[in-house]
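Each structure below is given as structure tokens.
Derivation of every value follows stated rules applied to the coordinates shown; laboratory data play no part. Everything quoted here is computed from the prediction, not taken from an experiment.
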Structure 1
Amino acid sequence: MQTEGEKYRKTELSMTAAEANVQALVFMGPILVIYVAAYWLVWPEQFASQNLRLLVQTHRDLLLISPMIMLLVFVLGAVVHELLHGLTWAIFCRNGLKSIKYGVYWKMLTPYCHCKEVLPLKHYAIGGMMPGLVMGLLPALAGIAMGHFLLFLFGLFFSIAAAGDLLILWMLRHQHSSDLIQDHPDKIGCYVLSTKA
């Protein structure tokens, strides 16, 4: 795709990892409230005092018995989160996985995925939302449907973990479908390449 200055107007939409972590808090509260309210509305009997005590006792014992398992789930979950970004973007890249770079922001202990190709807005957005959908929303909905509290918590946690992705998608909300997106190589965010009038 040509990106010459005379054909496109280039706008940076980005922030540092520290800034993104702070601004992503705006999305975490509503996610928590909506998910918990949905679970409670479908399974109110689980929150009756006797059942709630049993539910808390069962899952507390599980978490105390296997803290290493929980840590492993969180660490592997962070890796899978970034893999989902990369694998999805690679589908739309001319050079496939060769255009995807993985790494870690060591100061923030945060893994990242960077797409080196310019993508249409739609394809960039699909890659951006994929981890939150696959690891967050779908498991949470399955947990709500089945009344499976641990599955619900898994989906809730990884939906909250995708708050940074939601922040980037929110930053792109005013862009046109014809815009091209270039993932930022150093910051959280991207460059928007808009066709000049």
Structure 2
Amino acid sequence: MSAKPKHREAIIAAAVRLFRRQGFAATGLAQIVEASGAPKGSLYHYFPAGKAAIGTAAITAAGERVAATIAALPHGERPGDFLREYGRLMGGWLRASGFRDGSPIASTVLEQAAQDDAIAAAARTVYASWREAMASRLSAAGLPDDAADRIALLVITNMEGSLILARAERSEAPVLAAAEALAALADASR
């Protein structure tokens, strides 16, 4: 029996990288197969519904990684400390990519959510998990639950937007500024 599950994960990982760098629409199935190193038949075996199914899987996988990152960020003395660290982490990641990488979730959602219910549903689930993870971290740091939830929503919208600005400006400054403003808000809301 072949090791087909590894091909599924390799296909998803390749799709995440490609969608993050060039967007959903600009990424072809042949590119995904080539970047994954998987046999072409694996793509059709695991994703018989095609590219949209890969998009849904990529959103889910990338979203899980971000939620795990949020949960693993170091605690600080103030509620905003983990947001500052999150901004530094995102800024460093962008800088390391030469500002070529963005959010594979945002790019796929912007291009496909209006016409693909599965992609929209996967994005809603991912963003809800991020919001829950961030709100939990903020609540644990002393914020009232309602303030933690509102700030968590602001974090998601601002940080996703800051990635776009950072790519356009080829600078991590928008990410760091957004993280600092959100951290200051969190600290003041305690």
Structure 3
Amino acid sequence: MPFFKDRNWLLKNVVGNWEVSPLYTFESPEYATVQSTVDTNLNGDTAGDRVVVNPAGVDGTGSGVRALKNSAGAIVAYVANNPNARYITAGRGAWATGGRDTLATRHINNCDLALVKHFSITERLRFDLFGDFLNVMNHPQFVPGLLNQIDSFRQSGSAVLNYLNPAKPVFNNPEATFSSNARTVVVGAKLVF
């Protein structure tokens, strides 16, 4: 903002010489693959084994299953604990119907602000003070990545696995899994010559 650019040194350097850079970001949700965390396809591991999708189920809900056994004690079927759930854990050997990237996480609605104050010392020498305010409104946003960086599920481990597992209480509950991406303030100074 070039206020007082051609005025005396005091007005130019105390009141003028500001840079203001607002940035607004709206990002559609990232999609995640819901996982059974059971060896559904009987290949010896649980990596990437998906779920059964109930098209008539309530969107965003999940359920575990219980095994039904015959008189000889062998498992013959699985029954959903919540038949109204959209995502149901596929038991061992069950046919999983879930596809990739079917569960929408939260969208990003974020405002950042950068402020820079220039102090002109001579014609070629300048001192700058700056501040970057990321998520300046401190609006909680529970998303798998960062607000200012494109990352797919930055966090890993059991917390994220539980978020994607329909049998767990934290299934599709981002507040219980991800950081709120609280406001971050970065301040600095530099000498330009």
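Here are the numbers:
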quantity: With helix-only ellipticity at 222 nm (-39500 (n - 2.57) for each DSSP H run of 4 or more, over all residues; to 500) derived as -18000, matching label from 1, 2, 3; calculated: 1
quantity: At a computed 18.5 (Kirkwood radius over Cα pairs in Å), which of 1, 2, 3; calculated: 1
